[in-house]
Structure P
Amino acid sequence: MASNETHTTNTRPVIACESVFKIFGENAAKMLAGTQGNVDAKAFQDAGCIVGVNNASFEVFQGEMLVVMGLSGSGKSTLLRCISKLTHATAGRIFIDGQDLLAMNNKQLIELRRSKMGMVFQSFALLPHKTVVENIAFPLQIKGMSTDESIKKAMEMVQLVGLLGRENYFPRQLSGGQQQRVGIARSLAIEPDIWFLDEPFSALDPLIRKEMQDEFLRLQGVLNKTILFVTHDFDEALRLADRIAIMKDGVIEQLDTPTNIVLNPATEYVRKFTEEVPREKVLRIESVMDPLNESEILSDLKVSKDAIIETVAAAVLTERNPVAVTDANHNVVGVLHPSRVIRVLFGDRDRQPSQQ
């Protein structure tokens, strides 16, 4: 596994996994005990076991969105289910806010899920006989909140996800995207610190899917949750993630920022995922800017360091002079040369590694 585990904050991780394994089969634990953590998936398969998660170690920090991706059978959903303890890990340690998840009894686990965890799955799982607002209020009532308070809170969630005016609709009266918004609102109603999402948009049409991704990014901008998001769609991962973990056969092949995964794939498997990705749709200005040189005469144009290159390339390439790059506080933090944009985007695309 290759990873970029440095993090700019000094806070402890919200989620921490240490050598987590999930192996399905009667002799799984016994076989694992004799491997010293070096699991050969083929050998386990020959013995009648299936390796779902193979020695996963990583951390997720407050407000971070980690997208776990891979093809069908890669172990991404199994990993999420281990961390939420919907599935029991075969070995390893999992910590949620410093608490040992695997040491919790059922009562502690239920309380943790009710108070800290929100979950959204591909299946909307809405109650057909309840309206939108009733579906959203339901988990609050399960927690013991009064009907009036739960409906008030549910209406806040209705507004948050853009369903105002449809609060009294039944699920059958909603589109797929609207139903998924109800599922998201219901999950958010309990105000979770950690949000688990397993292929939440994969059943939606492409256009609605993009709209839901936009909505999801907007919500995260407002709520700043700690998120573990599972998908098989690399474009979706690139669009949403702070960091991406790419899995194959239960192993995390690379855990890194979208930019680093595209520019520096750690394995051949990861490289195949990235080779068709248009870099201008992924890379941010920050990744191609140069240090500020006080002697340079800059254009009047300024671009954000967080802007995706595609969104500003046309404007930058029409400028005669280098362009100032600014941070969120509008301070100039670098300079962008049009020639660098062209070189990074197109100059090395067909060159072999030995030539770079």
Structure Q
Amino acid sequence: MRIQIIIAALLLPCAVWSQSLRDSLIFIKSGEVYFDFGKADIRPEADSVLHLFAAEALKSPNSILYITAHTDAIGTNENNRLLSQRRGQAVKDSLLARSVPAERLEIKEFGEERPQATNDTDKGRQLNRRVTIDLYRKLRLTTMEGNIVDSLSGKGIVADVLINTGLWRDSIRTDSSGYYRAPLPLGATVTIDVFAPGYFFDTRQFKADNPKMKPLKIPLDDIQPGDMVDIKNLYFVGNQAILLERSQPELPKLLKFMNLNPGMKVEIAGHVNHPNLPPVTVDSWEYGLSVRRARLVYDYLIEQKVEASRLTYKGYGNWQMRYPKARSNRDQELNRRVEIRVLETGEKLGKIGKDGY
């Protein structure tokens, strides 16, 4: 028996640009039942697989089982197609006998067309004599839409919108007016990251808890020399140059930002939380910690092949704390930060073309 348990998502093509709320499917797990040569009889050892999938299907009323049937390459295409049909039906009958409703079972037979191993060996042919059972669960979708705009002019920007719900990821590109539209699982916590050449990137997080969501307009600030911006959600363990676990995904976003703007040069500025005290000196441990935090980000970008000539790093100790009299954990967390200061913008890439930036 071989069971795959994969947490991944599959959005049906028909749901992607639907005007109305539709069902979609999330892939839960996959299992296989194997057969003897030329036979469509269920082997005794397959009972555990069939029992597992029947139990899972009955436990979740929104589930669907997709049955795909296969053969090895011995014999004619026509005979193998008929044999795979009988194998698929045998698995379906077994699941029906375990009380799985017929409307939640779908069969597709492929004969010898989709081998998963070579047909040149006995072992390979045995692996090809199989029926695969894929378990999906239906999800309700809502629709996210809005515009990405220049923060000063209000004009639309062609940008990439990266979507992450924890279960699945997707990316879409706005049209020439900055408009975007995408399906989301209803009730999911959603993180979207927005990138456009010549602009600082932005991150938003929200709960997709409304079947009819309000349009979300996201303004982006263009890049100018001297501008400074936080790397959002990039926070450190107290008294260490170690990122909090939830901040690990932020560094690839910074890398994408640097790659979108290849002529840009930046200073990476590190800060510490040292409230209610005088400014630290450059020979202090606290100042050294701010340097090490900036260096962590610098080293990451260097490792990812960003040219060293585009990067500098510097510590600022507690000289520029957001909350000099911080009391809450949140205030202290925001003091432990790294910022990006733009030194040169270089030549802007302009609009996103049809085939890329």
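Once percent of Cα pairs over 21 Å apart, for residues 200-327 alone is computed for every structure in P, Q, the highest value turns out to be that of P. Taking Kirkwood radius over Cα pairs in Å as the quantity of interest, name the structure among P, Q where it is greatest. Going through P, Q one by one, Kirkwood radius over Cα pairs in Å is largest in Q.
Using mean count of other Cβ atoms within 10 Å over residues 56-63 as the calculated read-out, with 15.2 as its value, let me know the right label among P, Q. Comparing all candidates, it corresponds to Q.
For FRET efficiency 1/(1 + (r/R0)^6) of positions 24 and 240 (r between Cβ atoms, R0 = 30 Å, to 0.05), which of the structures P, Q scores highest?
Numbers: P: 0.55; Q: 0.10.
Largest value of FRET efficiency 1/(1 + (r/R0)^6) of positions 24 and 240 (r between Cβ atoms, R0 = 30 Å, to 0.05): P.
Tell me which of P, Q gives 17.5 when you compute mean count of other Cβ atoms within 10 Å over residues 256-263. Each step should come with its number before you reach the end.
Numbers: P: 20.5; Q: 17.5.
Only one of P, Q returns 17.5 for mean count of other Cβ atoms within 10 Å over residues 256-263, namely Q.
Here relative contact order in percent (Cα under 8 Å, 6 or more apart) was derived from just one of the structures P, Q, and that gives 18; the source is P. Given a value of -10000 for helix-only ellipticity at 222 nm (-39500 (n - 2.57) for each DSSP H run of 4 or more, over all residues; to 500), calculated from one of P, Q, which structure does it belong to? Computing helix-only ellipticity at 222 nm (-39500 (n - 2.57) for each DSSP H run of 4 or more, over all residues; to 500) on every structure in P, Q gives -10000 only for P.
When volume of the Cα convex hull per residue in Å³, for residues 96-151 alone is calculated for each of structures P, Q, structure Q comes out greatest.
Each value in this text was obtained by applying a stated rule to the coordinates, not by laboratory testing. All figures in this text were calculated on a predicted structure; none of them were measured in a lab. Cβ atoms are built from the backbone, for glycine too; each structure is taken alone.
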